[in-house]
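Undergrad: Quick heads-up: structures coming right below.
The numbers here are math on the coordinates, done by the rules we state, and not lab data. Keep in mind that this is a model prediction, so the values were computed, not measured. Cβ atoms are built from the backbone, for glycine too; each structure is taken alone.
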Structure 1
Amino acid sequence: MPHPDSRKRLRIVFAGTPNFAAHHLKALLASDHQLVGVYTQPDRPAGRGKKLQASPVKQLALDAGLPVYQPDSLKSEAAQAELATLDADLMVVVAYGLLLPKAVLDTPRLGCINVHASLLPRWRGAAPIQRAIEAGDTESGVTIMQMDVGLDTGAMLVKARCPIEATDTAGDLHDRLIELGGPALLEAVTQLATGTAQPEPQDDNLSNYAPKITKAEAALDWQRPATELERQVRAFTPFPICHTRLNDQKDPIRVWQASTLPHRNDQTPGEVAEVTKDAVVVACGEGALALKKLQLPGKKAMPVADLLRGRADLFQVGDRFTLPEPQA
């Protein structure tokens, strides 16, 4: 006779790729549910040698002795038939990176759920963490949602909230959301297993699109207000890192840390207004930005205080920071 709780032990397929996803796979591995297969993107060239490198999810899955599947797409009948053979109750998707066709969404008995790094419907799309900081949001979180054919449009099952602090970088918020995501995912899985889930539809009128971050948009436009540039610096750390050029030099300087200052606006945006012992103060369209940590071309990132201690001549009042040259 089956154990009375056996129906609550789900057969789960996991799909994910980066470290954010691997953390959630680890949470499932520590649960009572049965992982029957793991999907992740094909190995990619990485490092100076461009050797093929397995994703964090693949490495964890292999260590746990789980079967790993790496199709280029899930649109083919063969890939869909392979998934069907796993006889899964549920598919958990976390930063997988491939679209799931309707046939895939309909394959598991309980469908597919997604861990999304935003309080839906606020930010839908690829870069909700960065866009939340860039926009000046004061709160973020993780949403576990049922997947449908839209882009992050499915009904919501569980939300976990956290503040966005005034000094948070995208890396800081990413790490905080990782800690929230595991328990929220397990709560949603339990709800589905026990039939207690109460899906909440999203209000499309409250949604914003969070497009993927590009290196091109990491250039600092000094015509903009300092408050916007400071948020941009935090949103684009640790990737792709904001950058600017000094006195029209070809190679950009990368800006890792900055803070805002009230400043008279009689200087041209981009002009160095002041050099203190630990900052280079640059005039903006509104206010000024104090650059605190910089990376010179070919060098490691360093606090400005250390840069000036060794090279006091690097920055002078009246120097100009400019946008990079357009790429051909």
Structure 2
Amino acid sequence: MIDATAFWLERPGTGALRTQPVAPPGPDEVLVRTLFTGVSRGTEATVFGGRVPAGEHERMRAPFQEGDFPAPVKYGYLNVGVVEDGPAGLVGSTVFTLYPHQSAFVVPASAVVPVPDGVPARRAVLAGAVETAVNILWDAGPLLGDRIAVIGAGMIGCGVARLAQAIPGTEVTLVDTDPGRRSVADRLGASFALPQDAPRDRDIVIHTSGSEAGLRLALETVATDGEVIEAGWFGDRPVTLPLGADFHSRRLTIRASQVGAVSARRRDRRSTTDRLALALDLLRDPAFDALLGGSSSWRELPEVLARLAAEPAGELCRTIDWRDA
């Protein structure tokens, strides 16, 4: 038995570090020592503020969550660590796990996915965001030469933009209210526009901002007979849309996308593990470093989560360093 340090949301708006015991791994289990975790800014801010709707408490559970919404709860799903004990083929491997912020933990060996050679451990925390981006594009089904707008230049939107721009002939524009995102778009190989300058007549518009204004803009900028992929998360906030305007006459479509299940277009032949392994392989691309912000010690995690939840904008992914825990 060893002691591990974990971050818990004690009550909405207040988090703390707890010590909890970790038992030795059993057959077909692994003991993982965490190197880095990542803060999934939008979702974790919603959880930190206690804004998960009551009707979504079960669907919003992370794979290894402890406790229940709104609190106390141990939540998170971007964890990169090293296997210290378990099956011989995994010991010593750097792995990604959908596990909360914790210094060490035991999970089934099937729950970890090895990080490929050429992917730095810190960059690998982005696997959850890139996996979501993969699923969104499977849902969207972009074609060669499509004109694509991505509204919301957060972790997910930036991941979508980087993957979409690799499709030959596509024209990809990241749209965000923060002019500072222009430099990020440049590093990702996408164009950038403020909302008032967003291009019109897009074949596909992918909305990731989690704001009513962003979804309204998506409807305004998609082409007639076009499709809006709604991939944001509104939490418990109601949304009002102008569906009485030209929504029907232009025959627009709004389709939800989320990472909980593999896109229906691939579900019969790809598992969630396949999808995550693909995301990790795609992270060989150093352009994804544009999504990484600063790094903080695990000791600062309660203050870091409170600050990130209070800031409307800022860095994309704050990583948490556990290497001396």
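Undergrad: Using the calculated result 6, 26, 34, 23, 8, 2, 0 for P(r) over Cα pairs in 10 Å bins from 0, in percent, pick out the matching structure from 1, 2.
TA: Values: 1: 6, 23, 27, 20, 14, 8, 2, 0, 0; 2: 6, 26, 34, 23, 8, 2, 0.
The structure behind it is 2.
Undergrad: Thinking only about relative contact order in percent (Cα under 8 Å, 6 or more apart), which of 1, 2 has the largest value?
TA: On the way: 1: 13; 2: 20.
Comparing 1, 2 by relative contact order in percent (Cα under 8 Å, 6 or more apart), the maximum is at 2.
Undergrad: Upon calculation of distance in nm of label points 7 Å out along Cα→Cβ at positions 158 and 262 from the atomic coordinates, which of the structures 1, 2 produces 4.6?
TA: On the way: 1: 4.6; 2: 2.9.
Considering all the candidates, the number was obtained from 1.
Undergrad: Let me ask another. Out of 1, 2, choose the structure whose coordinates give distance in nm of label points 7 Å out along Cα→Cβ at positions 126 and 166 equal to 3.3 when calculated. Kindly include the intermediate steps, with their values, before the conclusion.
TA: Numbers: 1: 3.3; 2: 1.1.
Corresponding structure: 1.
Undergrad: Comparing 1, 2, where is FRET efficiency 1/(1 + (r/R0)^6) of positions 198 and 294 (r between Cβ atoms, R0 = 30 Å, to 0.05) highest? Walk me through the intermediate numbers first.
TA: Working: 1: 0.05; 2: 0.55.
Comparing 1, 2, the top value of FRET efficiency 1/(1 + (r/R0)^6) of positions 198 and 294 (r between Cβ atoms, R0 = 30 Å, to 0.05) belongs to 2.
Undergrad: Ranked by distance in nm of label points 7 Å out along Cα→Cβ at positions 110 and 286, which of 1, 2 sits at the highest value?
TA: Numbers: 1: 4.8; 2: 3.9.
Going through 1, 2 one by one, distance in nm of label points 7 Å out along Cα→Cβ at positions 110 and 286 peaks for structure 1.
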